[in-house]
Every structure is written in structure tokens, then in C-alpha cells.
Structure 1
Amino acid sequence: MRIGTFDRNTKETTISAAVNLDGGSVEIATGIGFFDHMLEAFAVHGGFGLTVKAEGDLRVDGHHTVEDTGIVLGKAFSQALGDKSGIARFGSFFVPMDEALAFASVDVSGRPYLVFNAEFPEQRIGELDTCLIKEFFRAFCFHAGLTLHLKTEYGENSHHMIEAMFKAAAHALGQAVQLKAGVLSTKGSLD
């Protein structure tokens, strides 16, 4: 089974995550409703089993909770991927959501990088500051060891734009972690 778990406890947050790359139940509780909704969409559209429990200093704002969730989730994904042998490695996907269109392309190579291209009309959706979307994906990429190019092609509603981004990233990652024969690298390893 391709399962990863990780726990992180700091003065700002206490977060645990478990991921099953081959599916399973989805239970998300971060204390930030819209963020929970996005993580649920990410799990469902990626075909992942996912449990995330987070308690953070939300009296300050959501920054620590969102970024630290990216760290913990990234580390759980890295553990589930193991040495990455036998995966498809690459995935790309477009997702339309009403007036918005988002694109994601991922390389699960062990070389972390994020290219993030999006400007959101609203600064906040529910209790989530939209500037934290980039922080989440940066933390996730760097701790999962993957390269992700993520952008909104266009859109007018921040909710639609962000949801399309999470779903596009999920589909692209779901493609990339599918099992194939051998290692897709001329080096013979993904590191």
C-alpha cells in the first residue's frame, strides 16, 4: 500500500495527515471551512484517501494553519511515494469551473519547485485569505518533492478560480502517481 502519515506540533499548530495514493475515506478538519472544502476536492479529484486534522492559532489568522498543513501534507505524500519507482511521474490537467479555467502540470521528480500564476479578485473567501493559496501549494510542493506549475487562465469569481486550481492540481497529481513499469528517468532514479 502507498500510504504516508505525518504529524507536526509547534507552538502555532498541531497537524496530522494521512494519505493513501490508491484511495480511501476523506476526513478534513482544519478550522477553516473553505480550506476544508478545497482539501476535500483535492482528495476526491485526485483519487486519494486523505485525513487531515489541524488545530492552529486562528485567533491570529489562518496563515500558520494553511502553510503548516501544506508542510504536513507534503511530507505525508513524500512518504507514500517512497522512492517513486514505478509511477507515471508527469501529469497535466485543465479544469473549467463556470467562468474560470485553471491548469496544472506536475513532475514528481524529487526536485521541488512551484510556478504559481493567479490573481484573485477577492482578498478573502469565508475565513480564508486568498493570498494563502500560494503559501499552501509552495509548502506542499517543497515537502512532497514535486514541481508544480499552477495557473488560472482566466476567471472572475475567486471561489471558482481557486476551486478549479485545486481540482486541476489533484487530477494532474493523480495522473503522475499512477503506477507504470520501471522508472521514468534516464538516470534510473527520481532524486
Structure 2
Amino acid sequence: MKLAVIFPGIGYHTDKPLLYYGKKLAKSHGYEIVEAAYGNFPKGVKGSREKMESSFFSALEQTEELLKDVEFSEYEEILFISKSVGTAVASAYAGKHGIKTRNVYYTPVAASFQFMKQPGIVFHGTSDSWVATEEVREGCRKGGFPLYLTEGADHSMETGDVRKDLENLEEIMRITDAYIGRHV
């Protein structure tokens, strides 16, 4: 049995493109899907370390409650698909509970890298205003994570050009699909 847990970001729920299609790809590879649907974040998180930390701890606490009945030991493979602050939540949760996971990290924030200890791939847009590309490069280098950059994309991996965004999304999902389908 295989399980995929989806961890949203702040304002980036599981029905937005990256998580929606990532979730569908996991399902197509035979993963059971569980969504960590946390929320109720304060306004103005971007640029506020205090609000970011508060949001992280709130999401982590909500995740504990949301996943309390999941028997992770019953699964042969566990995949965490996460976005933004969700990358920190997913990584911290796995570490706290000693769960061995593979990960798809969509647009991690800088603080995520302190928790990201398990294998995964990272996607980042070079125009992401939440975290500098150099910080992501350094975090990936130190953690040994393959990094996939999308030129001119923001924190939602969008450029403002719909056709370009669709091309980029197709490429991101191609890479995600290959990673999910790879057996370790």
C-alpha cells in the first residue's frame, strides 16, 4: 500500500494547480490520498517572521490533529507533496514521527530547509518574492536536493503569461510524475 499526503501553503490550497495535479499524479501511481487541510492563517504573513512562525506552528498543530488516525506503519511507501510553508510542516511532521518519506517540495520557504532531511525534489521560480533563489540553491546544495528552476515564475510558479504558465506547469508535472513513479 502507498500513501500520499498533501500539505498546502498559506492561501495555496490543494485544488490549486501544483497540488491538484501533483495529487492526481500520485493517485494515478496507486497512492491513497490524504489531505492535510489546515488553515486560518493571519493576514500579512509575507515578510513577517513572527506571523510566518505562528502560521507554521498553527499548521503543524492542525496537522497533528488531522493525521492522528493515519497508520503510517501500514504503508510500504509514503510520499509527501507540499507547497510553501507546507514544505516545512511536512518535513517537521515526518521528523517528529520518524516517518520515512519521499517528497515533492513545491516552492519551499527559506525556513523549510532546516526541517528538510528526507529525499525529495525541489521546484522554485526565480521571481519568487517569498525567498531568494540563492537561498534555495544553497538549501538544495546542502541538503542534496535536485532543484528545478522556472525562470521568471513567482511563488505560485506563474509568470503572468498564461500560455507560458501552462507550458511550465506541464514540465513541472512531467518531472513530478517521473519522480513519483520512480521506486526506491
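Derivation of every value follows stated rules applied to the coordinates shown; laboratory data play no part. From a predicted model like this one, the values you see are computed outputs, not experimental measurements. Cβ atoms are built from the backbone, for glycine too; each structure is taken alone.
Points worth noting:
- Structure with the greatest value (metric mean projected area of the Cα convex hull in nm², for residues 78-125 alone, set 1, 2): 1
- FRET efficiency 1/(1 + (r/R0)^6) of positions 30 and 86 (r between Cβ atoms, R0 = 35 Å, to 0.05) from the coordinates reads 0.95; which among 1, 2: 2
- Structures 1, 2 were shown, and FRET efficiency 1/(1 + (r/R0)^6) of positions 46 and 174 (r between Cβ atoms, R0 = 30 Å, to 0.05) at 1.00 was computed from 1.
- When relative contact order in percent (Cα under 8 Å, 6 or more apart) is worked out for each of 1, 2, structure 1 gives the greatest result.
- For 1.00 (FRET efficiency 1/(1 + (r/R0)^6) of positions 118 and 150 (r between Cβ atoms, R0 = 25 Å, to 0.05), calculated) the corresponding structure among 1, 2: 1
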